[in-house]
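S.K.: As structure tokens, here come the structures.
Here, each number is a calculation from the coordinates, and none is a lab measurement. Given the structure is predicted, the values throughout are model-derived calculations rather than measurements. Cβ atoms are built from the backbone, for glycine too; each structure is taken alone.
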Structure 1
Amino acid sequence: MPKKKGEARVIITLACTECRERNYTTEKNKRHDADRLALNKFCRRCRKHTVHREVR
């Protein structure tokens, strides 16, 4: 589906809070989620589940 003009979705990168490796990319709606996103994901480098936060 083509993107509409003025759409608020942006692609963001998630980085591990322990080792700082950038492991994941995802989309978010900037209009509804203005703050930085934080998700609990698996980090291959740490080999465990850690909090991954949005980086700029």
Structure 2
Amino acid sequence: MFDIGWPELVLILVVALLFFGPGRLPDIARSFGKSIKALKEGLREGFTEETPK
């Protein structure tokens, strides 16, 4: 999808850990996951509804 390998992913996680700290990182990840889920559901509903002609 974004062509991110393991080294880049580890670097992003380390920077996020340093920037936000270990206390807030799980909350940020949880809200990011909920946002992605809502986006997928919205796109799925948008494509399944009939469009007016």
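S.K.: Among 1, 2, considering only Rg/Rh (Cα atoms, Kirkwood Rh), which has the greatest calculated value? List each step's numbers first, then the result.
M.R.: Details: 1: 1.07; 2: 1.20.
Once Rg/Rh (Cα atoms, Kirkwood Rh) is tallied for 1, 2, the winner is 2.
S.K.: Also, quick follow-up: Can you say which of 1, 2 returns 1.2 when distance in nm of label points 7 Å out along Cα→Cβ at positions 4 and 20 is computed?
M.R.: Going label by label, the one that fits is 2.
S.K.: Given that helix-only ellipticity at 222 nm (-39500 (n - 2.57) for each DSSP H run of 4 or more, over all residues; to 500), derived from a single structure, equals 0, which label among 1, 2 identifies that structure?
M.R.: Derived from 1, not from the others.
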